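Participant: The next part holds the structures, each set out as structure tokens.
Coordinate-derived values only; no laboratory data. Given the structure is predicted, the values throughout are model-derived calculations rather than measurements.
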Structure 1
Amino acid sequence: MTTRHVLLAGGIVGLIVSGVVLALLWFGVAGVLGVGRIDLMYVLWPSSIMLVMGWHSTIRGVMITISSVAINCLLYMAIAYALLTLLRVARALLKATALTIPGQSA
């Protein structure tokens, strides 16, 4: 995958996560995201802590919500890019290690 595809996929995942959480908030059932004492809303969407009570009804609330969604998309893009880089480094290390194994003919 190219870097552009990975960043696009990360952004889409961030947008989907934000949309699902906002839908659950809209319907008043965001409590289903709790597992034990952990609220998965803050794990999956850390910038949701920025949301205010009027997140869907006031200009200020809507603008804060849009900012929070954008931050979440950027966060997921950064995670996807970090994973891509990690996989590329691991692949390069494995390739370099495979070339230097003693007793192996080329």
Structure 2
Amino acid sequence: MTDEPVQYCTLDEPVDIPAALEAAAIEYLDVDDQRTIVIYQQAILMVIASEGRATAAREFAVELWEEPPDGLPRDPNDLVTAFLDELLATTDAVRTEFEGHQDTDDHD
């Protein structure tokens, strides 16, 4: 497991994640049918469709892979939340469930 925050999101209707990223002018790279790497405010995020494809996702997770290199203090969960807010603002979808998680256990 990772110590980085993960947020899970369930929507009331499927969303085309790559199209929403394009509409929000957020840089991304498709990895496969379910995973998309995103560069948001210089941070690297992984968006993973939990069910189906990234082009029609109702459930997905957002993992913070790497914090921005600027060294400014900011809450990683706030960064992921801001990304989700900006992403979903380009769609008509509404969150029906929301769960944030940060694994703080040491898994040595």
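Participant: Out of 1, 2, which structure matches -23500 when helix-only ellipticity at 222 nm (-39500 (n - 2.57) for each DSSP H run of 4 or more, over all residues; to 500) is calculated?
Facilitator: Attributed to the structure labelled 1.
Participant: Of structures 1, 2, which gives 35 when relative contact order in percent (Cα under 8 Å, 6 or more apart) is computed from the coordinates?
Facilitator: Values: 1: 35; 2: 40.
For relative contact order in percent (Cα under 8 Å, 6 or more apart), the value 35 is produced by structure 1.
Participant: Where does the value 69, 33, 17 come from, among 1, 2, when Cα extents along the principal axes in Å is the thing being computed? Write down the numbers at each step before the final one.
Facilitator: On the way: 1: 69, 33, 17; 2: 37, 27, 24.
This value belongs to structure 1.
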